[in-house]
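Values in this text are rule-based calculations from the coordinates and carry no lab data. Predicted, not measured: the structure shown is a model, and the values here were computed from it. Cβ atoms are built from the backbone, for glycine too; each structure is taken alone.
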Structure 1
Amino acid sequence: MGSLERKTREKELRREDIITAAENVFFTKGYSSATMDDVAREAQFSKRTLYMYFNSKEQIQFEIMAKGYRLFLELLNSDADTFNSLEPLEGIKALFLLFHKFSRTYPHHFRAIMEYQTKEDDFIQTLSTEATDSKEECYELGEDAIQLLINLVKSGANQGVFRNDIPAEKIALILWSCTLGIFNTASRKNNYLKNYYNTTGEELLHDSFTLILDSLTKK
């Protein structure tokens with residue numbers, strides 16, 4: 001390994017160390033309460049060193065969400081042969097179940113994505129070029145997952161299984177939005193669901209997906 005290659009690798013490792021430290025801080029204290037000082041302390045780097053790699057807390061948050069999307073896509077790719085062999089309706093069911101598996105396997109990354117997806121201002125403040133690049137990468141990874149959903153909806157519509165009076169892209173967006181809301185309620189309001197409606201988050205997920213998929217199917 002040459003000197004330049006070694007320095008590049010060391011830089012990548014240090015960057016990964018900072019992201020890992022930020023995960024520990026954000027997942028423990030919460031994103032809003034965490035500071036760059038906390039991240040520097042956890043990573044055992046000076047704040048100056050931290051800012052050599054990331055210029056804002058927002059940029060690190062996008063990197064963490066991007067990591068979450070990559071973990072989800074890894075789960076997706078591990079079952080790629082299964083998805084390719086399924087009919088569209090079964091494929092969408094499997095995609096929902098995979099998202100549920102992701103929420104169970106990587107709960108902190110799932111929550112980070114959920115909190116951003118339901119955040120009202122959507123980080124509308126001006127971002128640096130570096131943070132904007134991280135944001136765009138995060139969005140592109142998210143679109144990879146949604147594109148699979150779009151393809152399944154289009155396939156189902158072409159086969160006459162799904163309704164075709166609404167564009168596939170819009171149906172996929174509706175399904176994604178509903179899924180976010182359902183998962184948010186199921187994961188955060190389990191005690192409320194149990195005490196007021198005698199149900200659980202798991203039951204809400206199952207019944208919601210049944211209702212959603214029924215509304216998608218062409219009568």
Structure 2
Amino acid sequence: MSYLVKKTPVPAALDAAWDSPVWNGAVELKLDYVFSRSGDHHPDTRVKMLYDDRNIYGLFQVHDRYVKALAVKNQDQVCLDSCVEFFVKPAGAERYFNFEMNCGGTILLYHVRNCRAGDYTPVPEADLATIERFHTLPERVPEEITDPVTWRLGFRIPIAFFVKYSKINPNLSGQKWMANFTKCADHTSHPHWISWQALPKCDFHQPDHFGELLFE
């Protein structure tokens with residue numbers, strides 16, 4: 001499967017509404033693959049992406065329940081919280097990135113060759129700080145929200161970030177990268193694991209099974 005990242009003529013405001021003019025210009029993608037180990041809660045999770053000459057933009061929207069965020073700092077295990085993730089391998093790169101962000105905007109990010117073999121490097125805080133995040137929920141949600149709630153998580157990644165780590169051509173037009181979008185909430189009362197791509201096992205770190213990310 002492939003996803004088309006459209007080019008936006010204006011910077012995409014992360015705090016703009018899901019159906020705002022700038023985000024209406026993006027292709028909407030729904031995460032449909034639910035792993036069998038998930039319980040009976042499968043939150044409707046959608047994502048939109050855009051890019052321009054300087055940045056890559058993403059916006060998740062989740063219709064959720066049983067939401068929690070306990071991570072206190074970047075590089076904590078945010079996958080234990082209510083979390084959305086963007087896995088991406090730039091064209092020609094040997095390694096991929098796992099942009100894992102909980103509903104409060106706390107991020108875990110590694111530069112990965114083989115995660116399960118321990119072959120990865122945590123991205124330092126100075127570079128994490130260049131990745132802008134927007135979140136509609138508070139940074140911490142210590143008491144689980146059991147009522148239905150819709151939350152959004154937006155991110156802006158400078159193209160210069162990928163140039164620094166993956167030596168990419170900064171002109172993204174026409175490039176084909178590999179990627180996956182995922183949703184999880186490992187340590188909530190209703191854990192679940194949802195993916196854009198159908199994976200052979202419940203492990204998001206499977207770059208051989210990423211889909212195509214096509215830049216308009």
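In terms of FRET efficiency 1/(1 + (r/R0)^6) of positions 45 and 101 (r between Cβ atoms, R0 = 25 Å, to 0.05), which of structures 1, 2 is highest?
Values: 1: 0.15; 2: 1.00.
Structure 2 gives the largest value of FRET efficiency 1/(1 + (r/R0)^6) of positions 45 and 101 (r between Cβ atoms, R0 = 25 Å, to 0.05) among 1, 2.
Given that FRET efficiency 1/(1 + (r/R0)^6) of positions 77 and 189 (r between Cβ atoms, R0 = 30 Å, to 0.05), derived from a single structure, equals 0.95, which label among 1, 2 identifies that structure? Don't skip to the end; give the middle numbers.
Details: 1: 0.40; 2: 0.95.
Only one of 1, 2 returns 0.95 for FRET efficiency 1/(1 + (r/R0)^6) of positions 77 and 189 (r between Cβ atoms, R0 = 30 Å, to 0.05), namely 2.
For Cα Rg over 2.2 N^0.38 Å, for residues 133-180 alone, which structure out of 1, 2 has the highest calculated value? Don't skip to the answer; put the middle values down first.
Values: 1: 1.27; 2: 1.76.
Largest value of Cα Rg over 2.2 N^0.38 Å, for residues 133-180 alone: 2.
With distance in nm of label points 7 Å out along Cα→Cβ at positions 117 and 141 derived from the coordinates and found to be 3.7, which of 1, 2 does the value describe?
Details: 1: 1.4; 2: 3.7.
The structure behind it is 2.
State the single structure among 1, 2 that was used to calculate helix-only ellipticity at 222 nm (-39500 (n - 2.57) for each DSSP H run of 4 or more, over all residues; to 500), giving -26500.
Working: 1: -26500; 2: -1500.
It was calculated from structure 1.
Which of the displayed structures (1, 2) returns the greatest value of relative contact order in percent (Cα under 8 Å, 6 or more apart) on calculation?
Values: 1: 18; 2: 28.
Structure 2 comes out on top.
Work out distance in nm of label points 7 Å out along Cα→Cβ at positions 5 and 69 for each of structures 1, 2, then name the structure with the largest result. Let's see the in-between values first.
Details: 1: 3.1; 2: 2.3.
Structure 1 comes out on top.
From 1, 2, which structure was Cα Rg over 2.2 N^0.38 Å, for residues 13-92 alone = 1.27 calculated on? Can you show the working numbers first?
Values: 1: 1.47; 2: 1.27.
Working through the options, I get structure 2.
Computing percent of Cα pairs over 29 Å apart for each of 1, 2, which one ends up highest? Before the final figure, lay out each step's value.
Details: 1: 37; 2: 18.
Structure 1 comes out on top.
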